[in-house]
Structure P
Amino acid sequence: MEKEKEEIFKKLLEVLQDDLKFYAPMIKEVSNDLIKEKFTKYPVFVAHQHEVKLGEPILLKEDYAREFTIHATTLEELLEKKLVLHERENEFITNYKNPKEFMCILLITPSVASFIYVPYKSKKTEA
């Protein structure tokens, strides 16, 4: 059963990767704006296929004929909603990659939530 879940997750990541390649320029622009306007130093983009009440919707899958909708949020909101615990904040910041080069994606499915970092200019996904 665990192997089956891994396969499903792997296929989901492949679909997400394709969507992120398409969305990357728009995500990068929002990320830069969030940092420039001093909303956060740590933008996070929530990728989901079902309804999620987190962050602000920026890219709706229906508008682009894609599989994933993307919301923009921040580390601060994740802390406020206790999706990142305060005692793990420093660990999050330590692991956070340069937002000029990587998008920080919080992939949310009905059974899994996972942070992944995806370079803006590459096809590979780091988990």
Structure Q
Amino acid sequence: MSRIYDKYLELKKKDHEKLYLFHCGNFYIFLDEDAEQVNNYVVLKRTKFTRDIMKCGFPIGSKDEYLKVFHNQNLNVEVIENPLLPEDVSERERMILDQLKKIHVEEITPLEALSKLKELQEMCYES
């Protein structure tokens, strides 16, 4: 099973009524029962997450528009921005990971990449 799905199951045990929206790469996705339920209100393309589990979602750039739609439909959606991070990750580590996520590898020049790596390295060693 995937770690995101494990996180989904953990969250569903805590609050089965919520719909959990996971940030996953360049998309936000709903899994399993949540994917089915959200499609009763908003039609999103469903695809296989694993052989037995469905997902649906949308590109990260559409997040605000979809959150408004979910709110207007009175859907109780919780956004999980970093589903794979353990709870004990430091604030600095979260900041570095957030910076890494903002780098679009297909759009960056080698010189810009080196500059970003230097910035990230400096963030690692700040006291």
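Some notes on this structure:
- Entry that produces 0.10 once FRET efficiency 1/(1 + (r/R0)^6) of positions 9 and 113 (r between Cβ atoms, R0 = 25 Å, to 0.05) is calculated, selected from P, Q: Q
- Winner on mean count of other Cβ atoms within 10 Å over residues 49-56 once structures P, Q are ranked, highest first: Q
- In this comparison of P, Q, the computed figure 41, 33, 27 for Cα extents along the principal axes in Å is attributed to P.
- With Rg/Rh (Cα atoms, Kirkwood Rh), for residues 17-64 alone derived as 0.93, matching label from P, Q: Q
Rule-based calculations on the coordinates, nothing more; no lab input. In this text the structure is predicted, and so the values were computed from the model without any measurement. Cβ atoms are built from the backbone, for glycine too; each structure is taken alone.
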